[in-house]
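Asks: In structure tokens below, several structures.
Please treat every number below as a calculation from the coordinates, not as lab data. What you are looking at is a predicted structure, and each value in this text was computed from that prediction instead of being measured.
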Structure P
Amino acid sequence: MRRHLVVWFYVLAFGISWLGWMPMVLGSHGVAPFDHPGFQMLLVLPAVGPAAAAVIVTRAAYGKAQSDTLLKALVQWRGSLGWCLSAVLSPIGLLLLARVMTGLLGLPVTQPAPQGELLPVALAAFATSLLSNPWEEVGWRGFALPHLQKRHTALVATLVVGALWGLWHLPLFFWKGNPISLQPPLPWFIGTVAIAFVYTWLYNSSGGSLLPPALFHVTLNTFGVVTGGVSTIALALVNVLAALVLVAVFGGADLSRRERVRAG
């Protein structure tokens, strides 16, 4: 298994997660019995799928101690306090810039303003993100990225992680009523691959702490829900610009002032 750890990880991450999403897709198209509300319990699978895959593969290859270390990276904050602050503020800046660009370029608004009371919407988005996004980071950044960075530059590793991360969401485009199903697929995919460079920058700069990437993910998804008037095309352009700036400033080898994090 050690020779193909990344391949096994992605097979498990996709398999576990899609097992939870596919009944939702079928049910949204009226396919019985998947239209029964009870199948929503399976949504726990995509929430924990990437982390579960990372833990399973790591434990099988290296043992329990190594898999425990993988999870502990989520609460590793020493020396990363400044990066945690950046992780909370930067997604807000990216979304506001995308909103301004949407208006300036007259782009179609993909994310309308939320209806009703804003606070309950924000709290619901935060709770949902907090319960799922950190576990994604255990898989994408905690496992896949350092293993790919062991043999490739940060730029190449990020492109691979970003592309597969985008493809992982594929069932959501066929789930009628899901917000992602309303997004134009190509701009959304490009924006997802581009934003992966910010995650890599936070992860490598903080010495392998998953706390900054997790905070970035939660903040981005929470404010993405409550920030209306944003075009997916504009957000993709902003994300690509951010990726280009990071590569230009920090270089594609490590995407950080310090050496990139590699799996041991």
Structure Q
Amino acid sequence: MPKQLKHNSRRSFRRQVVYTATIVVISLVLSAFNVVRVNTVTFTSADGLEITADEYIVSDTLPYILLFHEQESSRGEFQTIAQRLCKMDYNCLAVDLRNGGNNNNVSNETAKRCREGKCNRGLGDMEGDMIAAINYIKSKSGSPVILLGCGANGSISLKLANENSSVKAVLALSPGEYFLPGINIQETISDLDKPVFITSSKPEFPFVTQLSSGISEQHLTLFEPQLGEGGRGSSALSAENSDNSEYWLALIFFFKDLI
């Protein structure tokens, strides 16, 4: 069985959350003095489309997590989440992908250019945006990158992690079979041999479990929310989910094993 961060007793799980949260809070306090520099940058996708992204930089020596928003969203989806990941000693790059819109009053500049230029928005085109982001970070840092994607872009992140040697690990929040019949994500990622973290809301969990069923248990961590229904995509990590702490604890345990 893959590593599933779930427990039989809700009460015992709550106790563990409280105990572990105390340790986590202490560690976050120790990192709270990290100064995060936020810069908006651009780079070019394979078809020439200019991509906009926000860099959250703690130190030039730290590895990067590339953040890929949900469909019809923007890099603004990660404003708070990126800051919190930076406290865990990672730099972040939140990317505006062409299949986007607005989020947190942040306009998706890449999607706007794509509409104006009537560019293509197929699977391969979105992959091109993500590969451009990977290459941009490779030009700045010698460290392997980590991908974190939501919804359909989480599915593409899993696919890219299986195909791109520069990707060290991948996290997918509410991935799914968004590209059938053209491509079957479950089959595409069945031989993924890198650290994988997959989670979702509780109603979605049977589907993401099936999606990841071909990945070896030694590489796969599944997290099912226990304290409530959880959240879909990045909303699971946001303040709108009152039980977001259990997701963050699961992430901390996952990242700990990457070091």
Structure R
Amino acid sequence: MKTFISPHSWFAFEYPDSWFEFEGEPGEFLFYDPDEWKGNFRIQAWRDKDKSYGRQCVAEELRKKRVEEKQLGSWRVAQTKEHFTEEGEEYVNYYWLAGFENTCVECSFTVPAGSSPEQGERMVASLRINSLGVFFKDKLIPIRLAEMMEIDDAYMQMERVAKKACKTQFKDFQQSINVLQKLVDEKELNQLGPDANVLLGMTVCALLAENVEGLEWNTFINNKEEKPVLVREGAVVADPCVLFRSLSAPVDILSVVDDIVSEKE
């Protein structure tokens, strides 16, 4: 099973190894198996200053018609379901509302009509909700969509600079590293502002993840710190945020790459 931790450590839950996060509606997180679809699991949360907010949300939901109480793991949840048809196929949406102190979490699981909601129930049962001001510490989890978007944005910014300054785009690995070195040497990255060193680190790590077997992205969470890191066999081998601490000093990108590739091999 994989672990997902929400931004700001509001909640965490476990989901199957074959499932991945995909872009959902604003404020929600969407998961499913892209190779063998068995349902869509969506989760979102709200917070309030009132420490009884989560409990009140569940209590109010349970007062509505066609809402039933169900025990999933340690959670007393409010459950509802609705049937709908899409492109001639019948589906069922299961909804579960869980509350803890200042936080209310809503989960939904969409499956073909007649399918069991058991997989969604297991994910809800694994839910952990933090108190206000409490954060997860020293956790590595599969790369979240938020960090992947951050990496993609850095890569695109670097490629735009390369296209403008060198009249080229990134191609194979060695050519891309050479282009990046030229951009550093000719001070072209200064136009990216004070975060240029981080954007360079993201881009170099993205090239490594694409081209070196065994290297992959994770999200690292420690208290309020949340960032993408490059890992090999569960161990961090590169932090793009500090890979190049300053672009004012001489930078040898290929040497940095060699150090990352050779580490723990």
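Asks: P, Q, R: which one has helix-only ellipticity at 222 nm (-39500 (n - 2.57) for each DSSP H run of 4 or more, over all residues; to 500), as calculated, at -22500?
Replies: Value -22500 for helix-only ellipticity at 222 nm (-39500 (n - 2.57) for each DSSP H run of 4 or more, over all residues; to 500) corresponds to P out of P, Q, R.
Asks: Follow-up. Here mean projected area of the Cα convex hull in nm², for residues 110-197 alone was calculated and came to 6.5; which of the structures P, Q, R was it taken from?
Replies: P
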